[in-house]
Structure P
């Protein structure tokens, strides 16, 4: 188990991007993404997920995220996605929202108010690391506040010209340390950075 008993838990970002830096089309479209990932990419995604025990989500992304993975678990037990879907359904999920205070989703709690203070306290609790997938506005706010400890950027071999971005709110420079950069046969390249807290 990868439980951080002495050090603070990390907040890990896993996100799909186009080469020109978009995480979704103008209306959040994901039709540009590489869907037929090779086994090595899937293995890396699983290893990243296994480092964590909590999922953070923005309100706008939650419906699609929860409904998709619950549909796989409930209706597609033979799917190759089933083992991963179980993790997505069973992991505790925290949704940050300014508009709702109660959750209708399974295994999900709602966080309101100051997300920076909330996440700082969450990082201090015992457990594995914490993973965030989106949405774009929520991730932008996390990046702006320097809350992301590790960036896992999945670059897809496509230019989409316009859409949603996650780095647009950044006001100050943040120094990153390259962990690794791996190209995969499906065309996706994963570049991993760690936030340099001393910069």
Structure Q
């Protein structure tokens, strides 16, 4: 679970910086944070994660676009574009049947569990839950209803991410519990 949060760190960097600086600077800083995560994984001898690679490409391309076009995006719109990019990364990982959470989860379990169909299915569900936690609607609301307090947007983000974290921990326990009950019934 810590790995997923680290994978999302560039988005946190981006979100925090948009409060103090331009969208372009925030995009480049997030791309830099993504690059640091990728280098960190390589130094540790781990594979580059789908989320981290996709995040780097997303922020670098948006930063490049912003620099080349000198686009002056308002913050809610650039956040919506970034959130949509994150959603695209997550959904693509599901479509290609390599849920982004699977790479993180495999680092925390034994080799015998890593290839289990139940383990893979569980990560499909968890990745889908994270995808649902993306809060594009909060960013769009801030754009079209600027009178809404910023606290409301922040609360929506914290609630969505907190819910995804909780689900990431809760759901595998439910699967284990269900499998244990099924095994007990089979033995009776």
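For FRET efficiency 1/(1 + (r/R0)^6) of positions 109 and 149 (r between Cβ atoms, R0 = 35 Å, to 0.05), which of P, Q scores largest?
Largest one: structure P.
One of P, Q was used to calculate helix-only ellipticity at 222 nm (-39500 (n - 2.57) for each DSSP H run of 4 or more, over all residues; to 500), giving -9000; which?
P
Comparing FRET efficiency 1/(1 + (r/R0)^6) of positions 45 and 77 (r between Cβ atoms, R0 = 41 Å, to 0.05) across P, Q, which is largest?
Values: P: 1.00; Q: 0.55.
The maximum falls on structure P.
Given a value of 34, 20, 12 for semi-axes √(5λ) of the Cα gyration tensor in Å, calculated from one of P, Q, which structure does it belong to?
Q
Using relative contact order in percent (Cα under 8 Å, 6 or more apart) as the calculated read-out, with 35 as its value, let me know the right label among P, Q.
This figure was derived from P.
Compute distance in nm of label points 7 Å out along Cα→Cβ at positions 69 and 101 for each of P, Q and report the one that scores greatest.
Structure Q comes out on top.
Readers should treat all values here as calculations from the given coordinates under stated rules, not as data from a laboratory. These numbers were taken from a predicted model, which means no experiment stands behind them. Cβ atoms are built from the backbone, for glycine too; each structure is taken alone.
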